[in-house]
Every structure is written in C-alpha cells, then in structure tokens.
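Every number in this text was worked out from the coordinates using simple rules, so none of it is lab data. Small disclaimer: the values here were computed from a predicted structure and weren't measured. Cβ atoms are built from the backbone, for glycine too; each structure is taken alone.
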Structure P
Amino acid sequence: MRIDRDVTPEYPYSWQARAVTGLMHGTVKPASHLLLRHPIALLGAARLGGELARLVPVAAPADVCIVPHTFSACGGEWVRAGGELDEGKVLLYFHGGGYFSCSPRTHRPITWRLSLAARRPVLALDYRQGPVHKLADSLTDALDAYECVLSQGYAGRDIVVAGDSAGGHLTLATLLALRDRGMPLPSAAICLSPWADLTDFPRRANRWQDPMLPAGRVRWLAARWTSGLDPSDPLVSPVHGNFTGLPPLMIVTGSTEVLRDEARRVAVRARQTGTPVWYEEWPRMPHVFPILADLVPEARTAFRHMASFLSAVGVRPVLLDGEAAA
C-alpha cells in the first residue's frame, strides 16, 4: 500500500456526529471565548480542568490494563489493550489540551484504541504544561520520555510517536529535536489535528465552521506560550521546520477545524523534503474527533485507518476485518 497519499474518507454523516458538533457549538466554543482571554482565567481553567480530569471517570473496556509510570519530572501511564501485544515495541503518546489542560487520563479513549490498532503497549506521557511551566519544559519531558524508552531496550525502529492538537505539536517538535541531536528516530509518527504554527498567523479558514476552537483564542494562546521566544523557530512552530530525514507521517484532521490549514502545510512541507505523508481530511469532523470514539462511529473508523497506515509502513501485521474498530 502506498504511504504518500491524500485521503478524503467517504461515509454517511452520523446523527451522533451531528449531535456532538451541535453541542460543541453551543458549549465548548463559547466557553473558550470566555476563558482564553486573561492569564488569571487561563490559570483557573487549567486548575479546574485538572480537578475534573481526576474526578470524572473515563471509561475503558475491562480488559484494558493501565499502569502508572513515573519519570524524573513528570509521570504517565502504560496502556495495554487487546491480546498478543508485541512487548518489544511501544507507542509513545502526547495528549492535547492547548498546553494547559488534559492528561493521559482524559485521552484514554484514544490511547487504548491505539494500543489495539498498533498491537503494542502505549506509553502516554503526563508532561509539564502551562501556565506554570513553559513550552521548553514540555519538550524536555517528551525527549526525556523518548530517551527513557530507548534506555529500556527499545530501538528507534520499535517506537511510534503520536499526539493530538498540542500533543501533535509536541510530536513534530520532538521529531525535529531528535533528528537534530543525531538520536535514533522512531519508525513512524501520527499527528491528530496538530497545532503546528504558533506565529501570529491569521486563521481565516473555518473561523465560523469550527464547532470547538475560536481562531482568535488560538492566536491569543499561541502568543502566551511563545512570549520571549522566536515563534518562527521550528521547535516552536514546526510548520517552519525542515523535515528531511524524518520517518513517515500520518496526519488526520477534520475539514471544519481552524487548524486544518496548518496540518495541510505540514504535509506539503514534509513532502517537499522527501518525507512520505499519509494525509487524511475527514469531511464535517471537528478538532481531534478520534477522542469521540465512544460516541461517534466515524471516530471509531479513524482507528482502522491508523492501523492501515501502521501496516503500510511495516510496523504492525496486516489489518484483519473487524480489528481496531472498538
């Protein structure tokens, strides 16, 4: 199967997807307009999000094994789903949340399904975030986690790196930093709705269609995290990086989100340097829609596509009918 490809999945638009995106338009987007305006509100949102993440139960099938893991400056968890996992391989996952919210716990709907799709354990990193910590701290934690995985005997070819939104940003920055440091690179990477441009880039596409993210608030948040930094530095805005020598990428985005165009730009830039990109743009789907897999059938289907990508790059057995569809 060819890796370098553009895919626009065709599917009936489910009533579940309609209901969820409508609910987002009426709740999440207005809340973002209010909270992402002042540093004090941002700090409060980060603390409230942390408390909710600890209190609200996140469902996973009974046969999914979750084990906490501690790093030098942060923590994480091992997630194992399905039988006959290849323990000689690992997927390192960076959750999203705008660099101020969420955790491995909130993203278990993604991580356990990725374990099933990749047939390997997933190590989900609980990296340091703002507003208490800086962007460089998050990248340091990601690189430390990667080095920790290497120190446990995994070779670069045994590792897949993945992340969503801010975690997609961290995935791309980690790949660039690993390459620049001459470290062993992973065999592949998956970015779900990556936030790739933290410059003062005006996001005109999908300003009204995006049911979740207000373009102006994304811009405000980027200015907060890049204060004192060069926003065009590739480790700050990976869309401006040189992707020469990086492993195959899969980029998944929704057609209605404000981050769609920067995901497209990453794909174009990577291909210009010879890095193959499996780019998927899902019609009418919102930001990081695979996290909705407990509710939305299109989100569950996306994990079949991720399994197909991993099969195409040779990091897992060929997908069988019915696999990775839970």
Structure Q
Amino acid sequence: MNFFKKLKDSISTQTDTVTDKFKDGLSKTRDSFVGAMNDLMKDYRTVDEDFFEELEDILISADVGVHTVMDLIEQLKDEARLRNIKDAKDIQPVISEKLAEMLQKSANEAAINEQPGELTVILFVGVNGVGKTTSIGKLAHQYKEEGKKVVMAAGDTFRAGAIEQLEKWGERVGVDVVKQQAGSDPAAVMYDAIQSARSKKADVLLCDTAGRLQNKVNLMNELSKVKRVLGREIPDAPHEVLLVLDATTGQNAMSQAKAFQEATDVTGIVLTKLDGTAKGGIVLAIRYELDIPVKLVGLGEGMNDLQPFDATQYVHGLFAEVLEQTDTDDENS
C-alpha cells in the first residue's frame, strides 16, 4: 500500500481537532518544504545524483540537520535501488516513510511518564525566553482539565519577574504556586513544593528552574542540587526532566539541547513556537541526532495549543497537500 494511503488511514483513527492543530501549526514549514519539493519534482523527472543533491539542500534548509540529512539520503538511495525507483514522483512517499521511521523509534516514548496514584514530579529546564514558564502554565491547565490536582514550584528565583510570571499563570489556570523570595535557594523552594503538594494530595508537581546562571558549571551544580532534593523526598523524582526549546531558533536550539544534555539527564523535549517557523525539520534533528524524544510541541498561542507530540500527525502535517492530492487522484481514477 502507498505510504500516503497508510498515513491517511492512521490519521483517520484520531481526532480531527488534533489533526487540524498539527496541520495548521506546521503550515509555515509545509509551505516552504512542500513548495521546494514540488519544484524539485518538476525539475527532475528521474532519480539521480543531481536529484539527491538538490533534495539534500532542501532538507538542510528546513533545519533537519546535516547528520540526519546525510543518513536519510543514504537510506533513500538504498530504497530507490531496492525498489527500482526511477521516476522522481515515486520517491516522494518513500521520503515521508523514512521521516516517520526516524521519528518513531518507540511508539510510547513521547508520553509523559506519570505515576498513577502517586505524585508525578516534572522538572522543566531551558534558557530564558524559550517559553518555559508559559509551557508550564499550559501543561498545568491541561492536567487540571483532566481532573488532576496540580501544584507549580517557582524555582527560577534568579530572573527578575520569573516568580510573578508563574504566579500569574497560577491565577489564570487556578493552580497553587509555591514560592520564596527572589534570589532564594531554588532547592529550598523545591523542598517546600514537595511538602505542599503532599499536603494537598496533588497528582502533579510542575517545577520551574533558572534558565541562565553565570556559566555551565553553576547551571549543572544548581540543577544537580534541585534533583537531589526532589529525589531525596520522593524516590525516582523527578520523573521527567523536560528541556524547553524555541523552534524558531533552529540550530541554536540544538546547541542548547547538547549543553543541557551534558548538564542534566534530559528525558524529553518541549518544542515551543513550532507554528512560528518554516524550519520545523528541527524536530527530526533533535530526535535523530540527540536521541531525545520530543514530548510536547507548541502549535499556537492558545491555552490548548501545547500538544503531545505525535510522529504520524507531524508527518501528516508536513505532507497534507500531497495527501489531499492523493485523494483527488483516487476520486478521478
């Protein structure tokens, strides 16, 4: 079966709301990427070295990442030989198929690691300005909508206004915020937050942290201290360490991910502002080159636009026009 048809069948089992969010949120990347792909198919009738070189440039321009692109191109060349693909248009489903395979190393890895019946502790890390506090607020709202009791910890005690920003989110979504004075010890805030969450019988504790200290050594020491306090109070906590990255910064986000990966045990990525960039291929670079699952993506400004990442929906969002064309062709045949 054609991969696009399999993709369409898979999407049809999911909600239209989620499909629309991914389709709309990836519109800038899709317009740029698919536009370039369509031009490629017009310029090259046959699959040859020149075709693959041009495809390589298109993928790198979408911030897919050089190492990812090189591996993908080699896989596509192998598939073209294996399937005896000569016509350029016949390679398009194979491209999307390989992109999906690169993203779907494990079907369940994108899920947040929750502790049923116990307090789930989620630690958020990332530099200032990437949307960390906003992501915490939106996730708190979503958990509350699911009927869960949530507490937020204002552990970013160094940035001016960070505590107040989290407090505003707490008021907005109706969630308690545990705080201390600006400049206080973040680990002490976490200790207080654990006690508060326990006394309130909370289901989820969302912990903010400082985004910028003087250097990476200070950052590592601070995060290690916070994690020690959480782990001492609750075994295996934090259950997730989510690194928040701004998709619009492209390869700079990759550099941040590498730095934080060295500093702490990052278990997943929250990729914000994916709707604001034409270079949404950064999802692939992060997943494939850093081997860190993308767990949540920001697909808009709304309260419900922070979505669990879904590889199938992502690939569908990239190739929505191609799928619609496939439907038209099927109807006309």
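For relative contact order in percent (Cα under 8 Å, 6 or more apart), the calculated result is 27, so let me know which of P, Q that is.
It must be structure Q, since only it matches.
When mean count of other Cβ atoms within 10 Å over residues 29-36 is calculated for each of P, Q, the greatest value falls to Q.
Can you say which of P, Q returns 0.05 when FRET efficiency 1/(1 + (r/R0)^6) of positions 93 and 165 (r between Cβ atoms, R0 = 25 Å, to 0.05) is computed? It traces back to Q. A value of 0.92 was derived for Rg/Rh (Cα atoms, Kirkwood Rh); which structure in P, Q was it taken from? Only structure P yields this read-out. Each of P, Q could give helix-only ellipticity at 222 nm (-39500 (n - 2.57) for each DSSP H run of 4 or more, over all residues; to 500), but the derived value -17000 comes from Q.
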